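The following blocks contain the structures, represented as structure tokens.
Each value in this text was obtained by applying a stated rule to the coordinates, not by laboratory testing. Not measured: the values here are computed from a predicted model. Cβ atoms are built from the backbone, for glycine too; each structure is taken alone.
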Structure I
Amino acid sequence: MNQYVAGNGEQQIKMAVDISTNGFAWTRGFTIQEDGTKMPIPNGVSDASGDIRLMPLGRAVNLQRKSIHIVTKIELFWEDITTREIEFKKIGARYIFDDGTDGHKEFTTPDQVINASGDFSVVYLLMTVKLD
């Protein structure tokens with residue numbers, strides 16, 4: 001599992017998501033509590049680019065032992081499956097965390113890349129980062 005050491009201070013931990021695609025993308029972030037409860041991250045929603053601009057997640061001390069779960073939906077709209085498959089292979093993602101004990105840290109490989117439709121027209125990227 002991906003891990004980011006936030007620390008136990010009062011500083012704000014920040015997060016950003018950068019999605020690279022020629023399709024349309026939407027990203028949403030959630031905080032997962034220790035008991036598994038998911039809470040949407042306020043302002044943790046992207047536009048059609050899939051990107052979430054650098055934003056505060058909360059104080060480091062309050063984020064310990066929680067996880068951040070990030071879901072991106074991408075729609076590839078070309079008419080033929082061959083072009084959609086080529087565009088699928090070009091999809092990239094960067095998950096950026098900052099201002100914790102780990103400093104600036106980037107993750108570039110989602111936990112899962114799902115070809116949901118089976119024909120590369122709808123793709124999901126799933127990423128979870130454990131905060132300590």
Structure II
Amino acid sequence: MNNTEKITKELNEFCENIEKWFRGNEKDQEALLKKILSGFSPDFKMINGDGNTATLSMFSEWLPSVFGKFPERSVQIENIQIHHSEHHGLATYTEIQTTEGITNKRKSSAIFVLNAEKALWFHLVEDWI
């Protein structure tokens with residue numbers, strides 16, 4: 001798998017898995033949590049649409065509080081653009097979350113650390129649209 005494919009795969013799997021998490025319709029919650037978190041570098045940080053910074057440990061602590069909280073939420077991404085070197089990747093995309101007819105969009109830029117097996121989320125910046 002080339003680096004573009006690794007990044008694309010991670011983006012799509014995260015989108016699919018976080019939607020499952022929000023909906024809470026996955027029987028093995030612990031396995032899904034491990035699957036979601038396995039895509040992140042231990043040094044992961046993000047700046048969310050409100051300008052707040054979160055680390056991987058903060059994200060990990062937040063996830064259990066939203067399991068099954070949004071049973072109707074859909075999560076999609078579009079307009080994906082990917083650039084990469086041998087060891088790092090940059091993906092820009094639009095994330096669209098729809099819950100009970102209300103749609104929120106954010107423009108996102110994600111840096112990934114690339115290894116032989118996969119792309120790991122390293123840094124994410126989200127801006128509300």
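Tell me which structure, out of I, II, gives 47, 15, 13 once Cα extents along the principal axes in Å, for residues 73-120 alone is calculated. Corresponding structure: I. Of the structures labelled I, II, which one yields 35 when relative contact order in percent (Cα under 8 Å, 6 or more apart) is computed from its coordinates? Label of the source structure: I. Source structure of the calculated read-out (distance in nm of label points 7 Å out along Cα→Cβ at positions 81 and 105, 1.5) within I, II: II.
With percent of Cα pairs over 15 Å apart, for residues 33-88 alone coming out at 68, pick the structure among I, II it was computed from. Only one of I, II returns 68 for percent of Cα pairs over 15 Å apart, for residues 33-88 alone, namely II.
Quick check on the output: -2500 is helix-only ellipticity at 222 nm (-39500 (n - 2.57) for each DSSP H run of 4 or more, over all residues; to 500), derived from one of I, II. Which one produced it?
It traces back to I.
Supply the structure label, taken from I, II, corresponding to distance in nm of label points 7 Å out along Cα→Cβ at positions 17 and 57 with the calculated value 2.1.
This value belongs to structure II.
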